[in-house]
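Each reported figure results from applying straightforward, stated rules to the coordinates on display, with no laboratory input. These figures come from a predicted structure and were not determined experimentally. Cβ atoms are built from the backbone, for glycine too; each structure is taken alone.
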Structure 1
Amino acid sequence: MTLDTAWAGSEFSPPTPIDIATIENALLTRLRSQITTVEIIHYPDQPESWRMTHRIGAILVRYAGAKYGTQLDTAAVIQERELRFELFVMMRDLGWGVGGDPGGTSPGAYAMIEAVRAALTGFIVPGCRKLYPLSEEFSERDKQGGVWTYRIFFALSTVAVEPSTIDEFPLFVRGVVMDEAGQTAITVGPSSYTFDTSGNIQLPHGNVFALAVTGPGNVTLIQSRDYSVDRADGIISIVSGGSASAGETVQVTYSYADEAIASAGETAPLA
């Protein structure tokens with residue numbers, strides 16, 4: 001077969017041993033190990049141009065479809081999957097089971113049908129339940145080539161599971177767990193701190209609360225109007241238009257509580 005355009009896709013590499021091609025290959029391997037008198041192949045891609053050349057017969061294997069059961073989980077799509085495979089038993093002779101002698105070469109179609117049934121019934125493909133027959137029927141006789149064709153259907157069950165995906169969350173770098181409600185509160189009395197050129201004061205502790213700031217002349221500064229507080233990291237910053245300014249020294253009283261810091265690949269004890 002020649003493609004109209006160059007193949008731009010990629011080869012399929014099955015993530016599990018229960019994809020269609022892997023199962024069909026397992027069936028052919030099983031049949032070839034049990035039956036050696038005929039040709040055993042995949043169903044041809046262009047059946048109209050294929051001709052049986054083996055002097056006795058051939059067995060062709062083809063995927064026929066699948067049925068899916070009800071969903072078994074609400075968080076992910078999990079269903080029972082029944083896969084059906086169709087086998088074409090093509091023989092030059094019937095090999096009369098009842099009546100006269102075989103009309104041609106041996107074995108005949110009847111014997112080959114029984115051999116296929118015996119080889120595949122109960123066969124287990126890894127990841128699947130036992131293979132079992134569904135039906136068999138006469139298909140046609142090619143009068144020109146003298147070939148008798150019978151179709152045999154087999155099925156097996158496995159589980160169809162929604163493919164998992166990796167959540168693209170950012171990598172963990174650093175995490176801080178802070179004591180709440182002041183269970184481990186420690187109070188720091190009035191201490192002098194000076195706003196740096198960026199208008200910030202870095203306190204020696206994080207997880208701060210009950211903070212009070214007094215400016216020159218013992219003037220109490222108002223939070224949100226004169227300064228803001230990053231309670232987690234213990235940073236006091238001046239607010240534009242407020243009473244505080246860069247380079248100014250103030251008195252700060254605050255309380256802080258324990259915090260645990262975890263970094264990627266390691267942990268730190270309570271601070």
Structure 2
Amino acid sequence: MGSLTLAEQIYEALIYMYALSLLFYFSDCIRRNAGAKRTGTGFLVVVWALQVFHVILRMLTEGHFPIYTTFDFLFIFSFSIVLMSLVMTRIQRSEFVILLLNVVGFSVTVLNRLWFTAGEISLHNWQTVHGLLIMHITLANLGFAALTVGAVFAMLYLFLHRKLKNKKWNDTVRRLPSLEVIGKYMDGATLIGTPLLGVSIMLAVLSIVAETRWSLLLDLKVIATGLAIAIYVGYFVFKRRKQFSTVIMARWTLIGYGFVIISFLSNAYSAFHRWTGE
């Protein structure tokens with residue numbers, strides 16, 4: 001690790017701590033073990049602290065809050081997942097939710113290290129829409145994290161519903177919240193994430209208008225995100241009308257999240273995210 005910067009060393013350390021946290025949570029989920037759960041939570045706190053330290057070092061190095069690159073976006077996303085997981089440790093029977101959330105968070109953390117690099121980008125070309133850009137990235141990140149929580153609860157709802165329907169009772173089923181509680185959290189997370197993502201895309205459109213780059217309104221990224229938001233809006237419309245069962249709405253949530261993932265993956269082909277503002 002001698003050739004790595006201090007920030008990179010911290011990042012690798014938090015990956016190791018994250019892996020240990022997952023192992024202990026997985027052990028607790030396989031076979032109830034309060035000690036393993038406490039140890040996993042302890043390692044998760046260490047991961048959070050290392051993430052904070054990493055951000056501080058990046059700020060001192062670059063002179064601004066690291067938020068503009070894909071690496072930064074995914075790092076803040078994983079930070080949000082860890083923070084929400086720590087909050088959920090106060091909720092009873094949340095072990096499986098925390099495990100699934102951090103499988104996502106850990107995967108993003110590792111892939112971020114392998115695929116992307118942390119680096120400063122020039123912002124002088126974005127001066128006209130600098131504030132809009134910051135708000136867009138922040139809200140998109142928070143919305144992405146909230147919708148991830150909603151997707152995890154949707155998966156748990158479908159899993160538990162199938163187990164109960166087939167009358168397959170086991171320790172896993174007993175340790176999950178009730179269908180009613182899971183559905184409530186699924187709706188709540190989706191209700192938070194949808195407007196956040198919606199406002200973020202509105203700010204992106206405003207930045208395009210401010211720079212009179214009208215062709216970017218037809219960019220793949222903008223269209224894909226718009227479709228994802230339309231699916232989630234449809235979710236709440238049908239939910240309010242009570243036209244479908246919660247099982248159908250859980251599947252709807254996962255479809256919407258799939259489009260959010262497609263929207264993110266479209267970054268590689270998006271002219272909007274490659275545009276320097278010139």
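Brief remarks on what is shown
- Comparison of 1, 2 by mean count of other Cβ atoms within 10 Å over residues 70-77 - largest value held by: 2
- Structure (1, 2) behind the derived value 256 of volume of the Cα convex hull per residue in Å³: 1
- Structures 1, 2 were shown, and semi-axes √(5λ) of the Cα gyration tensor in Å, for residues 190-245 alone at 28, 11, 7 was computed from 2.
- FRET efficiency 1/(1 + (r/R0)^6) of positions 174 and 238 (r between Cβ atoms, R0 = 30 Å, to 0.05) - structure with the largest value, from 1, 2: 1
- Of the structures 1, 2, the one that -26500 was derived from, the read-out being helix-only ellipticity at 222 nm (-39500 (n - 2.57) for each DSSP H run of 4 or more, over all residues; to 500): 2
- Among 1, 2, which structure scores highest (criterion: distance in nm of label points 7 Å out along Cα→Cβ at positions 86 and 150): 2
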